[in-house]
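J.: Scrolling down, you'll hit the structures one after another.
Values quoted throughout were computed directly from the atomic coordinates according to the rules given, and no laboratory measurement underlies them. Fair warning: this is a prediction, and the values are worked out from it, not measured in the lab. Cβ atoms are built from the backbone, for glycine too; each structure is taken alone.
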Structure P
Amino acid sequence: MAKKQKVKTPALYKMLGPVLAIPTGIVVKKVADQAWVAVRGTPPPKNPDVPGVSWGDAIAWAAVSGVLVAVGRLLAAQGAAKAYTALTGKFPANANEDSAA
């Protein structure tokens, strides 16, 4: 059986990930905080040890923020692949295996 040749992920693609992930993360955090305040009327329970924070609120915040962070990572990775493709004219090697964000 022939060995599968390893293809390196392009350095430009790896650099584009953080360039897009950092601002995406900032935006996601602000949107999550504002959405929580708009729906609940209180700041999000970022520390469940604070007196008055219920387990329900803490779990709901963990779920909401986790989903939004995952969506943000997806958008950043997709943006990095699209930017790389626009700059080079080809899809980045290993983009399906490696995460740029």
Structure Q
Amino acid sequence: MNQINEMTKEELQQRTKEIVDFLTEKNEEAKKAGIDQHGHFYTSVAFTLGSLIGFDFEPQGYGPMLGTMLDSLTDGLQTGAQSKGVKGTFIKVVRD
């Protein structure tokens, strides 16, 4: 019998913090190494996430997870831009 373990809010926040801290550290290293390395960092992270979806999900799950990831990417970009004082809002267009 498979039982899905749901994380508590605290567990979810801790796991998120670990991932964010790791990626932030690697991003800083890449920035210090130069523009080529910085760009490579972003494309490598994107490729890795895409590969994990392909390996971990059944084909019918690709679209929903990609949609979730795009929402998170857009939300993160909006948050980062606003923290820098950029005025504007991303608008999500959703089609059925």
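J.: To which of P, Q does the computed value -26500 (helix-only ellipticity at 222 nm (-39500 (n - 2.57) for each DSSP H run of 4 or more, over all residues; to 500)) belong?
T.: Details: P: -23000; Q: -26500.
Of the structures listed, the value fits Q.
J.: Another question about this same structure. Given a value of 2.6 for distance in nm of label points 7 Å out along Cα→Cβ at positions 29 and 53, point me to the structure among P, Q it was derived from.
T.: Q
J.: Follow-up question, since we're still on this one. A value of 60, 35, 16 was derived for Cα extents along the principal axes in Å; which structure in P, Q was it taken from? Can you show the working numbers first?
T.: On the way: P: 60, 35, 16; Q: 49, 31, 29.
Source structure: P.
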